[in-house]
Structure 1
Amino acid sequence: MRIAIAGAGNVGTFVAKDLAAKGHVVVVIEQEQDVITTQKAELPDINWVKGDACELYTLDAAVLSSCDVCVAATGDDEDNLVISLLAKQEFAVPRVIGRVNHPDNEWLFTANWGVDVAVSTPHLLTSLVEEAVQVGDIVRLLNLEQGKVALLEVTLAEGSPADGKTVGDLRMPPDCTVVAIVRDKHVIPPSQETPLHEGDEVLALASPEAESDLKRELTGEA
């Protein structure tokens, strides 16, 4: 894939390095020449474009129209929204990922601003903390498709109505599917015959409307 990343801070450069190492073609857009000069020496496989990613001519210089993904990874939420909007509306980038720096701004990072996936580090950390300490309750790990779908996790507690059933026995609501089961540090791809046991971590994709029914089926709570 060809991927454009706006912003060469710690987040942008780490993502660029990781993606380049996986064989993707990466172009990074950065305003500061000093930053480009420093990073270029460390990341020789990355293509660099100097300029303001909020400007059309800069995105044009990065040939954004040929990119499969654009990541708006600057430290400014307003800039990330503008970059996302331009990437989607002016250059028709198929997948736009927006970095949310301030959690209170996450509600803005929607399809209206061209964002396909919003990544909020504080909210992600909160979810991971909850996932580590809560048993028997559903934890939202990640929002997808502008919040229309979420990756959810629940660790089956003692007395869970799902304990002893198979995946096929579950009365799954519409727009919801179990995608993985983690047991004894192993990932189990679920089939209809896969049994469920107390202590299993169940990962599911679900729409917001399906979450309450999923919670009832896995935890017994409404």
Structure 2
Amino acid sequence: MTEPEFRPFEDGPLGPFSVRGYLHPPAHSSGDGLILTHGAGGNCQSPLLVALAGAFCKAGLTVLRCDLPFRQSQPHGPPRGTAERDQQGLRRAVEVMRKRVTGRVFLGGHSYGGRQGSMLAASEPGLIDALLLLSYPLHPPKDPTQLRTVHFPALRTPVLFVHGTRDGFGRIDEMTAARKLIPASTHLLPIEQAGHELITSRNRAQLPQIIVDFFQAFLEARA
């Protein structure tokens, strides 16, 4: 009997929440691990995360798609005042992944999930080896004055930003300017004609592998 492509995963409870989601064990492991989490309106079953987890797993990474604590507490609706708790959930996910792999651990997140991951990395340098920020919510749509970059100058973890050219949460030129606030190495991968969800009918088949290839090249350039 062959091992399933991915399987439900839960570690805990420890404290008010557990690490809960789906584990993708690779057939031939590189030794590295990636944690992927979701945006404010979704969960770890989002099409983007499922597709990315499969592509990174095929590349040899152990991948954990996990629900943030706010989503574990409520099946629907946005987070409300849970940022610190969600970051603690990501810290626990990193601890779990460190026990499962022998190599590097990366943290990736879509929108809100990526923002919480970046804030955690800024507050704890060295906790993870690199960030994959998908559709970083630079500011609320139609309100570019409310920038979410206060923690960027403290971010010393390498970051790959993946951003749609039609994303209302930040234009490409705004993302380019924001990257300059980060002292660590960064790169921006624009996805043409894509909005905040990144996946479109045109790029659905190719996008996951494009992101995997760019992320691996980004890491290799800093090795």
Work out which structure the value 0.45 belongs to, where FRET efficiency 1/(1 + (r/R0)^6) of positions 79 and 207 (r between Cβ atoms, R0 = 30 Å, to 0.05) was derived from one of 1, 2.
1
For distance in nm of label points 7 Å out along Cα→Cβ at positions 63 and 103 computed as 1.5, the structure of 1, 2 it came from
2
Test item: Rg and Dmax of the Cα atoms in Å calculated as 20.5, 61, pick one of 1, 2
1
If you rank structures 1, 2 by relative contact order in percent (Cα under 8 Å, 6 or more apart), which sits at the top with the largest value?
2
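No value in this document is a laboratory result; all are computed from the given coordinates. Treat the numbers as computed from the prediction; the structure is a model and nothing was measured. Cβ atoms are built from the backbone, for glycine too; each structure is taken alone.
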